[in-house]
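No lab work stands behind these numbers, since they all come straight from the coordinates. Just so you know, these numbers come straight off a predicted model, no measurement behind them. Cβ atoms are built from the backbone, for glycine too; each structure is taken alone.
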Structure 1
Amino acid sequence: MENIIEIKGLKKSYDKFEAVKDVTFNVKSGEIFGFLGPNGAGKSTTINMLSTMKKPSAGVALINGFDIVNEKEQVRQSIGIIFQENTLDDKLTAYENLLLHCQLYHVDKNVREERISEVLEMVELTDKKDKIVKTFSGGMKRRLEIARGLLHYPKVIFLDEPTVGLDPQTREHIWQYILKLKEKAGITVFLTTHYMDEAENCDRIAVIDDGRIIAMDTPEGLKNGLGGDLMELSTENNTRAVEIIREKYHKDPKMKDGTIVFQVDKGKEFLVDFVKSFELPIQSINLRRPTLNDVFLNLTGREIREDTQLKKEATDTSNKKDNK
């Protein structure tokens, strides 16, 4: 499977601050590629560079074979993008929003109506095409934005936190449409998220933190990389318990919300012996398989949380402008 996106040594700096630091990876044609990381990690800055909205400070990136700096128009014709914030015109109808996009992207007049009907049907908004967008729910607006991003048949669609702020049921519906894109249209989906359940839908995931790629694999590969099961333990003296686990069992326990967490091989066998022999009274104990959140905790020492305080990524000062 050929690479639809090729990135080597990509960087973005603002004065002395490095927002993206020497990022290198490829995205295969037709895959759902996840960019997993907390707010402020460099996800949006990377997407802004790949979509030609920000000029890299260094490095090379090709999308559909086109250079993001020297062949901007070809790159823009090759991609669709759905931002975190709503960018629809609330005063227009759904149809009028899509028609405007067709005009901006020079979609041939002879196929515009067909394309609009096609994407509205894909996201199940055909019966809402003549409704004013300001009357739409958050989920309907997000579906319409996805439809709009597909009108010019992009090779790659960028989804920057596509379900942030939506309720769980609506998030699930949005993902049904995203998975349909891959199956029906063969479009490559480049997704940024900090939701663990969404990241599970990806074919591969790059974990980014502080502007650097710190791990990349399939979701299962990342979880398997932790090795074994996870033991969660609470005692009447967690500080002393941590010391015992390190000294006697040669594990590397971490504290998580007042609970001790550490990795074990052959978890069920370990659990039985541990409960019998541990020298402190155990208040609670649990054995489970690793999650992607555990992967991130292991890699960075902290969790990705939905309530992570939003960090504004660095922007250019008024006297410094990116080439658009």
Structure 2
Amino acid sequence: MNPIDYLRISVIDRCNFRCQYCMPEGADLAYVLRQNWLTRQELNRLLREVFVPVGFTRFRLTGGEPLLRADLVDIVADIVALPETEDISLTSNGFLLAKLAQPLWEAGLRRLNISLDSLDADTFATIIGRPGATRWNQVWAGIQAAHRVGFDPLKLNVVVIPGVNDHEVLDLAALTLDRQWHVRFIEFMPIGNGDLFAATGWVPSEVLRSQIRDRWGLVSGNVLGNGPADIFQIPGAQGTLGFISQMSECFCDRCNRMRLSADGWLRPCLLNETGQINLRELLRGGMPLAEIRDRVAALVWAKPEINFKMRDSGTTGTYRRTMSQIGG
């Protein structure tokens, strides 16, 4: 079992896209009130006094869309300033990145994951639930800006949806040939849009690997990261290909992460809310930080058992929120 030292922090549950795999079309989502978000100061206290002492040294900022949070750059700087921080990264849809890539770099961020589910503007618009080519162009501009600033590794996340964008796998993989970019193919999960999942299912990673292997060949690769991706590389390519196979190839026994939602819920598992703790309520209710730390430590201790129960049951767990609300 890997040490549990990686915290994914959702800084906001709102998003400026409505991606098919994250939100059902037409769904009316109940967003968290702004006053119930963890403030920058509360998050900093929890990191310094609770998470770092328990052993967390790697952090990823997520959403919703984290670039929508006005004090995001300051939050990045706070985490970078922690002496114990070994790694900090951020996941974004890239829409606002063209203007923020430089400030984020100057704050100390060095690693980015950007969602790019299609190279076709019309398909992209269908996936994100926003019509027109403008948003694809703006996301692409954000990717180019991050590349110019120097983010490395620069990772592009692709959720593969059967019948929607699975025909683009080779085109997306080709982005790694002449660039030091790292394309990661993610199996569609039944979180956020269960109806679409039931109708389409998912494409197993091995099917995608076979397509790429038949076209170019495929060898084991290596790139810095803290997640569960299996890394490969097209021979001679500058970048790599990652495959996150949570549906077809369970990696519960390798999971080293926990998740903190924008409103302070600490969860041991993306697919299971067993044992979750509302740290915001405890903090604002005046519970001593030492006692909060003990509760978090107990949940960290229990996580391997939760992981193995998920693996052995063969189920997808229980959850009440969409992916955007969890901060997957």
Check: A value of 44, 19, 16 was derived for Cα extents along the principal axes in Å, for residues 83-154 alone; which structure in 1, 2 was it taken from?
Finding: 2
Checklist line | At a computed 18.2 (mean count of other Cβ atoms within 10 Å over residues 75-82), which of 1, 2 | finding: 2
Next item on the list: Assuming 23.0, 78 is Rg and Dmax of the Cα atoms in Å as calculated from a single structure, say which of 1, 2 it is.
Entry: 1
Margin query: If Cα extents along the principal axes in Å, for residues 43-202 alone computes to 47, 35, 29, which of 1, 2 did it come from?
Written below: 2
Check: Given that mean count of other Cβ atoms within 10 Å over residues 99-106, derived from a single structure, equals 14.9, which label among 1, 2 identifies that structure?
Finding: 1
